[in-house]
Structure 1
Amino acid sequence: MSRRARWMCLARSCAIATALQPPSGPVFLSLPLDDWEKPCEGPAVVRSVATRDAPGPERLREFADAMRQASSPVLICGAAIVREDGWSEAVALAEALGAPVWAAPSSERTPFPEDHPLYCGGLPVATGPLAKLLDGHDVALVVGAPVFRYYPYVPGPYLPAELRLLHISKDPAETARAPVEDSLLGDSVLSLRSLTEQLAGPVPANGKAHQRLEHRMASHPAATGNGSRDGRLSAAQVFSALNEIRPPHAVLVEESPSNLSDLHKAWSIAEPDTFYTFASGGLGWDLPASVGVALGERVTGRNRPVIVIIGDGSFQYSLQSIWSAAQLHLPMLIVILRNEEYAILKSFAVLEQRPGVPGLDIAGVDFVSIAKGYGCDATHLDDLDAIKQAAATAWTKDVPTVLKILISPQVPPLI
């Protein structure tokens with residue numbers, strides 16, 4: 001093998017190893033334009049790398065001691081837990097401590113079973129309200145999430161004055177930029193498992209009763225007055241109907257931020273790795289991601305049904321991805337909630353005391369014709385029985401089913 005060919009093989013091998021090793025993620029590999037035309041002589045070098053980093057034992061003992069001595073601990077779980085298949089480990093630690101569990105702000109996956117009695121919901125995405133919910137606890141353990149993702153600015157402290165925060169992440173950049181308290185670098189699931197082992201035996205009863213939010217993982221409550229005032233269906237009615245007919249093990253992909261509270265209230269996530277959304281407020285990710293999820297279900301042979309809930313504003317960011325879904329013959333269900341406005345931006349305007357921002361109404365778009373033009377089976381429905389019937393047959397087809405449903409516009413509180 002020539003020196004250049006060896007160097008190219010090494011570059012590819014390093015890129016793969018970098019992508020697989022913690023914190024794992026996308027890697028950019030740049031190759032010369034004519035590289036693919038060069039012969040590679042000799043066998044490829046096969047190598048493997050570790051994909052989990054064990055936490056340091058001394059630091060872990062410090063964390064275990066702090067949790068054991070806490071009078072009112074709280075556990076905050078992030079998406080890394082479910083990415084690493086750690087639901088059972090998170091449940092075991094929470095139950096050992098008798099600690100309430102919150103989902104970290106803007107979690108892109110559900111990090112803890114929402115039907116568990118210790119689960120509270122999703123923490124808000126602003127400093128003041130977040131600190132208020134943690135008030136009364138003396139130790140908080142954040143596992144597999146940043147500290148913290150914030151969205152709008154709402155004044156307040158990072159944490160209550162009496163709260164000590166402990167942070168576990170396998171991403172050194174994430175632990176370094178945490179603005180408060182102590183971090184441990186290590187795999188989330190290995191850390192949870194080790195902490196539970198070290199906490200075996202009597203642990204003081206948690207001194208603070210925990211609350212459960214009806215909107216579960218959503219970071220804000222629903223708009224007041226959920227009833228429709230214009231003859232249209234409400235988002236809550238649509239979600240309840242879809243929940244009735246969803247098949248077992250269905251995967252939900254969501255990008256409808258103004259209706260998120262109603263969705264989570266109707267649709268409890270009680271099975272790991274069955275919910276995906278964007279992580280930080282940037283729209284346009286979920287529709288193409290859902291195509292990737294559906295394709296992955298086919299390739300792996302799991303074939304779980306994929307349901308996409310998306311707003312009429314969000315749909316327009318990456319709508320060309322439904323062409324790929326149609327060309328790949330993916331039997332997905334895509335539900336477009338048509339409230340004819342960017343309701344979540346109107347929520348921002350209310351929070352910032354700037355109501356009446358122009359350009360936030362979306363009229364005159366024929367979503368059914370667009371979806372048909374891209375090769376999907378599309379229709380407009382406004383009757384709950386018809387919606388359930390159309391949704392239930394979506395997975396018998398060889399192209400995506402797109403349902404456009406007019407819903408009553410409602411502006412939820414952002415926090």
Structure 2
Amino acid sequence: MEQQLVALTGNEAVAYAFKQARPHVASAFPITPQTEMMHKFAEFVANGEVDTEMILVESEHSAMSAAVGASAAGSRVITATSSAGFALMWEIVYIAASLRLPICMALVNRALSGNINIHNDHSDSMGGRDAGWIHLHSENAQEAYDNGVMSFRISEHPDVQLPTMVCYDGFIISHTADSLYMLDDADAATFVGERTPKYALLDVENPITVGPLDLTDYYFEHKVSQMEAEQRALPIIDQVSAEYGELTGRRYEHFESYKMDDAECCIVILGSSAGTTKAMIDEYREKGIKVGLMKIRTFRPFPNELIADALSGMKAIAVLDKSASFGGFGGPVFTEVRSALYQTGCRAPVHNWIYGLGGRDYDLHQAAHVIESIDKIARGEEMETINLLGVRL
């Protein structure tokens with residue numbers, strides 16, 4: 001399959017992916033660092049490159065509300081947000097998933113206030129981790145583009161019918177130009193296909209009710225149907241990723257394993273920080289330390305059995321969280337990984353490092369500190385379970 005090598009920012013890459021899916025409706029409200037993504041998509045609309053109804057609304061709450069209405073009517077729908085904008089959508093984010101609407105959203109990860117901060121961490125998407133959406137995380141612009149293209153096939157699959165957020169790190173990915181391979185518009189559109197909703201509000205021959213009062217008689221059963229759909233999504237994500245790999249040569253798993261075959265200890269991480277960590281792992285491998293990396297791509301649904309199986313032979317595990325769970329025991333990725341391992345009987349020490357809050361730099365020295373720490377833990381040294389990385393003392 002012929003592909004074009006281009007240089008794009010992450011925001012531009014996802015805008016192209018969404019354009020190639022030929023959505024019927026895009027609802028948009030600006031917020032840094034997402035704004036440029038929808039600016040680029042609006043440019044495609046203005047130039048006639050995509051036949052999409054662009055709805056410019058007064059808030060993010062309205063953006064998601066418009067997306068819900070359009071999707072319920074049978075349209076393919078996109079939107080995008082970051083940080084406080086995602087928080088303002090909160091009520092409707094849950095409604096979109098509860099109504100089983102396959103909306104695709106770019107979530108450009110940014111810290112949530114307060115105090116006001118426009119830089120990257122994962123507090124926004126992690127705040128919505130239990131809202132019923134699929135979460136796909138991206139290390140770079142290439143992965144953000146690929147996840148963007150695949151998100152429609154995943155969300156709209158008849159066995160799934162759930163919204164998907166394509167997560168990528170604000171500024172680090174969204175505003176940084178990178179080289180990537182992009183499909184031809186026609187090839188991408190063919191891969192994505194057309195949306196064929198099972199139910200639609202505009203199908204007057206088969207009227208339905210959307211969003212009725214749902215009290216004690218059926219609410220629980222409807223939540224169970226969402227839980228089951230999330231679990232059904234795991235093999236569908238695999239299937240779509242395999243087909244995309246055959247098309248492009250880029251095959252994605254639920255997580256990437258880097259130098260894990262003979263690893264004795266490893267780091268688990270999300271997003272752009274994986275690249276920095278890989279560079280340091282290469283250096284420590286040359287020193288004889290058998291360290292590997294697991295970069296989680298699918299955070300929801302969480303592939304607990306696969307992750308537990310991949311980590312079960314480790315002597316020590318470090319989980320890095322770019323968000324805090326205030327009052328909890330460690331960050332959200334840490335708690336998920338540790339919980340998954342419990343079922344396997346694996347008793348390898350799992351330690352958490354919370355890092356990068358509010359865009360605090362994650363550098364090679366910090367990656368080296370984590371590697372040296374888990375190497376010591378693997379050799380029997382005692383350390384604190386929950387740690388902070390890169391904080392001034």
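Every read-out reported here was derived from the displayed coordinates using simple, explicitly stated rules and does not represent laboratory data. These numbers were taken from a predicted model, which means no experiment stands behind them. Cβ atoms are built from the backbone, for glycine too; each structure is taken alone.
Here are some notes:
- Per FRET efficiency 1/(1 + (r/R0)^6) of positions 46 and 182 (r between Cβ atoms, R0 = 30 Å, to 0.05), the highest-valued of structures 1, 2: 2
- Winner on mean count of other Cβ atoms within 10 Å over residues 270-277 once structures 1, 2 are ranked, highest first: 2
- For 57 (percent of Cα pairs over 27 Å apart, calculated) the corresponding structure among 1, 2: 1
- Each of 1, 2 could give helix-only ellipticity at 222 nm (-39500 (n - 2.57) for each DSSP H run of 4 or more, over all residues; to 500), but the derived value -12500 comes from 2.
- Identity of the structure behind 3.4 (criterion: distance in nm of label points 7 Å out along Cα→Cβ at positions 118 and 230, calculated), options 1, 2: 2
- Top of 1, 2 by mean count of other Cβ atoms within 10 Å over residues 62-69, largest first: 2
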